[in-house]
Structure P
């Protein structure tokens with residue numbers, strides 16, 4: 001239960017030297033980073049899965065519900081980011097408020113959140129690549145684009161099992177090489193791609209709106225099948241849980257604190273700004289997509305937008321948008337991998353993980369060894385696990401982190417009310433409490449097997465903590481006396 005003092009965190013925030021991250025990011029970069037990761041797998045893939053399995057056209061309500069829950073949490077993140085501008089996000093905040101054990105739990109949880117998030121996008125990227133290449137008569141072997149747990153039926157009626165998703169593996173490896181080159185170049189590349197991605201979403205909304213078939217909205221909330229989470233009101237909550245992880249962009253912004261100029265001002269702008277922009281785009285996108293095609297057509301598809309575009313006369317739009325999506329997905333994977341390595345970096349400097357995770361490249365000032373190991377881990381998930389499984393795993397990890405951050409604001413407001421805060425969460429304690437309640441409700445709407453996977457993951461993490469992290473903790477060994 002040993003807590004990391006705010007005074008120590010503030011000293012870490014202003015450290016300089018060859019073993020510290022380089023401050024290059026401004027407010028626009030942070031908003032672009034948030035948008036870059038938010039507009040990704042959720043809007044282009046899991047939107048269709050949630051509509052087909054849980055919500056029907058009411059997927060727009062699921063987006064609003066998830067956004068409301070995120071808004072409460074985002075305000076709490078913004079306060080912490082202005083108070084403790086240190087890499088590590090919810091991990092660092094938990095260390096200061098609840099102690100080392102809870103910090104480890106959240107840090108280990110963030111590993112699940114960002115890593116599996118990157119794997120989800122890589123899988124969806126692979127599916128869109130197949131669609132794009134098919135437009136030009138190029139067909140990749142089915143066995144090399146599906147996980148071993150997936151099957152597909154060929155035109156001759158035969159059922160084929162996958163071996164591995166090779167394109168998903170290759171894109172993770174390629175982006176890792178870019179990240180190792182440095183944060184400034186990565187941020188510039190991401191900003192360019194974000195402009196392209198937002199343009200794609202706006203083009204889809206504008207061109208698709210005029211071809212909406214109102215019949216596809218009836219019923220707007222399909223009748224529940226008798227099973228919790230399959231349509232009806234419970235389906236809206238289940239859908240919100242499944243797509244909730246698309247909003248983790250503002251969460252990843254918080255991991256960039258030690259690479260940001262004037263973080264007390266720019267971090268809240270980046271966190272809240274990216275969430276607002278993306279919420280508006282998501283609701284409009286979901287409305288148009290379920291209006292163009294009946295929600296049942298999205299069943300088991302990781303590329304629903306391609307199905308929706310087929311309902312319009314713009315044949316040129318499908319390959320153009322799919323190409324832009326492919327390029328845009330690159331920034332999602334990039335930001336996820338950047339955020340994950342920064343959490344590893346912070347946990348390693350605290351002694352809870354081996355020192356190799358905080359070793360910086362002499363030229364690029366990036367945690368390159370951490371990037372390489374993450375690449376290996378995420379590639380395995382991307383290549384061998386179905387998208388529906390990894391998507392739900394990411395959602396529950398995100399929700400748990402949000403709950404801890406909201407609780408943290410309540411604790412610090414009580415224990416350290418006079419600590420200087422450049423941004424304050426409004427309407428405390430109501431906003432943090434509403435954030436906690438929203439996240440808990442969505443968590444309990446997720447399938448049981450998702451909870452079991454989270455419990456197994458956290459159990460593995462606790463074994464590592466008690467066998468390694470607790471003994472090596474820098475706070476215990478070096479700063480305990482202070």
Structure Q
């Protein structure tokens with residue numbers, strides 16, 4: 001079930017809110033049980049059998065949490081439990097997400113003729129598996145209390161706002177909120193506004209950019225793409241993936257706030273970055289900090305004796321980041337591209353060098369856009385072909401009719417997309433509130449009108465049956 005679907009907004013969410021704040025308003029334990037059951041129903045809507053996979057993950061990691069808490073005083077036993085927990089989780093994710101890819105690769109390299117089994121991918125398995133790992137490790141590090149109640153662990157791992165697309169909520173962040181959160185009307189109002197902002201970004205911007213990107217990549221695959229149309233498609237996908245994923249994160253954070261949970265931010269205007277390193281401090285923040293704290297720092301981080309060890313640590317992190325996104329060589333190449341440039345930036349001190357800011361920004365965005373081409377492509381060869389079209393290699397010319405049509409029909413979407421990918425709206429709001437303090441009520445009224453307009457137009461698009469894909473749904 002998608003947040004940007006009528007069944008969620010018209011049926012599921014109102015019913016959950018009515019029961020949570022109506023029948024169970026004064027019963028925290030019953031509220032948690034209800035949210036857990038509702039989350040299982042939310043997950044089961046698309047693929048009912050995959051609920052069993054998630055429930056096995058919940059039960060197994062609940063046991064590992066108890067085990068690591070009991071043997072905490074023994075360093076050897078604690079590490080054995082952590083090793084067993086990692087094996088349990090990583091084997092599960094390998095079977096469902098990477099086994100087919102591995103067998104296909106072996107088959108191609110060895111020229112074998114065996115049949116590769118077709119295994120369906122559970123929705124959001126990477127997200128809820130990383131949260132499960134976080135629970136056991138944070139209990140081991142004493143950054144969160146071990147949960148004796150299986151349902152509380154189940155709620156943490158399966159809570160529907162962040163279940164299928166994050167943000168990846170670490171256990172230490174919400175450990176106290178599971179039983180001790182406090183719901184307020186202010187939080188509920190802010191959460192509702194945040195949900196509408198995310199919905200508008202997803203439906204009004206990302207979905208329209210998706211149409212342009214899909215057409216551009218389709219024409220490139222057919223070797224019928226001009227330079228201008230290739231760049232238009234690459235920029236469209238760059239904006240699509242940002243508004244798609246950040247919009248979904250906004251909706252998740254808003255929904256969590258409506259139930260009293262405070263989730264971490266996942267995006268901080270990444271497209272204003274002036275280095276690749278800065279881009280990844282601003283993009284998918286919850287994933288970056290997860291790898292930093294659970295992989296990079298345990299390996300030694302940047303506080304190592306040699307540059308070779310630093311490069312190795314970065315290689316491990318970015319190889320895992322690439323393959324986390326999917327079992328395809330395109331994702332691996334995408335991750336290794338960031339490994340190369342982030343390593344170079346760290347080794348050369350790029351961020352501290354006196355280079356004009358606009359030059360740094362152009363360099364960063366060029367790499368980001370080229371990276372998204374590989375991320376979007378089905379194969380490495382397709383990605384190389386598309387990039388070739390961007391630079392005139394094998395293209396049908398500098399421009400064509402497709403570029404003229406799609407650019408003319410979507411020019412306002414591109415203008416709004418570029419504007420809203422920078423913190424201009426936030427700066428405008430701060431400026432108005434600073435210089436027109438007596439008009440704060442007017443500013444709030446205008447903001448409310450914009451939100452209502454965004455909500456109504458988004459619903460109109462969904463009722464109309466407009467194109468509504470979601471990129472991170474399969475991760």
Structure R
């Protein structure tokens with residue numbers, strides 16, 4: 001994680017009066033978690049799954065577009081209040097009083113429209129299948145609860161699931177992973193451990209986290225992000241992302257986002273979500289924010305998210321994609337450095353493995369080449385010690401390496417080790433004239449190398 005970004009996120013939450021909140025900033029391409037902040041991990045743990053609220057509409061929309069891309073071009077009918085969902089709104093004979101486009105229904109988070117899509121266009125099996133495809137039932141990372149979803153037995157339960165009113169739960173990290181899938185079309189595994197070193201400073205393998213998995217067709221993901229820009233321009237998050245004059249607060253940096261709001265328990269309060277991707281056309285970051293508004297004046301999840309994105313993409317009053325590059329470059333540099341350390345450690349381990357293999361092969365070769373018995377001298381000549389070396393007490397050993405032919409004659413002799421270097425040549429030339437028992441292997445005479453120590457003692 002980037003410590004400066006992490007500190008900035010903490011300051012944004014503090015300044016916004018957020019006592020219960022989570023913010024996760026993710027690189028959607030690599031899965032690296034750039035910031036992960038929780039204000040009260042004991043009372044409001046980030047590892048627990050919370051009601052998805054209208055984030056579930058992202059899954060419903062993805063499933064609908066996967067089944068029928070033309071659904072985005074058709075209007076959706078609803079009654080006077082788009083946020084109220086009752087059983088008769090889902091019945092076949094329901095006559096809508098109003099209609100709006102698929103994109104506008106997403107922008108204002110129309111519960112009736114998405115409830116009707118879940119019941120009339122998808123069905124429980126397809127909606128739950130999409131949630132599985134997007135990884136909702138899986139844990140997004142070690143120690144984090146998996147998401148979960150229940151469709152219920154009747155149409156109203158399915159409609160409430162599809163619109164986010166009930167039935168689905170997700171962790172903040174899982175929500176950031178979902179945003180990352182919308183950003184790239186692929187589901188990556190979030191990672192917040194960049195590297196591991198042991199007590200000796202050696203870089204250790206983190207194991208294979210697996211590569212990205214296909215989640216959403218890239219064209220479908222791009223179409224969804226285009227719709228989600230409407231959420232921040234004129235929809236449920238516009239108050240945070242557009243100023244009083246209608247100007248985008250992040251300038252040219254468009255943000256695709258989705259809000260979710262639902263009353264929750266444990267802790268009690270109004271749960272507000274925002275997931276976003278920026279820049280919308282080709283996202284560099286994905287984020288998820290969850291805030292429990294338990295007191296008046298608390299910053300909304302959308303406001304917190306906009307300020308976090310501003311810290312990435314804005315410098316003073318000027319905003320642009322280039323401003324975020326240093327943040328991302330630091331992550332890339334860290335990744336490159338750790339990758340090189342891992343490669344160096346891999347090379348070191350490969351050298352050790354190669355040495356061990358060579359040693360094992362040498363032992364096997366020696367075993368294969370082992371003689372039936374050690375050759376011993378059978379015809380020798382006396383060892384003539386020069387007079388000047390016989391004047392005092394002398395004791396030691398000269399070790400020779402002998403090459404013997406199948407008859408036991410010495411074809412070559414060399415000194416391998418010696419305590420008496422002055423006698424090396426004398427011992428070598430003398431033993432070279434000796435005969436040894438013929439070396440045999442499995443009863444057959446062979447040429448062989450033999451290590452022959454010559455002990456010398458002069459009193």
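What follows is calculated from the coordinates using simple rules that are stated; it is not laboratory data. Please read all numbers here as calculations on a predicted model, not as lab measurements. Cβ atoms are built from the backbone, for glycine too; each structure is taken alone.
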Inset, instruction - Could you figure out which one of P, Q, R the value 33, 17, 11 for semi-axes √(5λ) of the Cα gyration tensor in Å, for residues 232-319 alone was computed from? - result: P
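Where is relative contact order in percent (Cα under 8 Å, 6 or more apart) largest, in which of P, Q, R?
Working: P: 33; Q: 19; R: 14.
Biggest value here belongs to P.
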Inset, instruction - Check the numbers for FRET efficiency 1/(1 + (r/R0)^6) of positions 112 and 152 (r between Cβ atoms, R0 = 25 Å, to 0.05) across P, Q, R and tell me which is largest. - result: R
Legend entry - Answer label among P, Q, R for the case where Kirkwood radius over Cα pairs in Å, calculated from the coordinates, equals 22.4: P
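Comparing distance in nm of label points 7 Å out along Cα→Cβ at positions 80 and 328 across structures P, Q, R, which is largest?
Numbers: P: 2.9; Q: 4.3; R: 4.8.
Max of distance in nm of label points 7 Å out along Cα→Cβ at positions 80 and 328: R.
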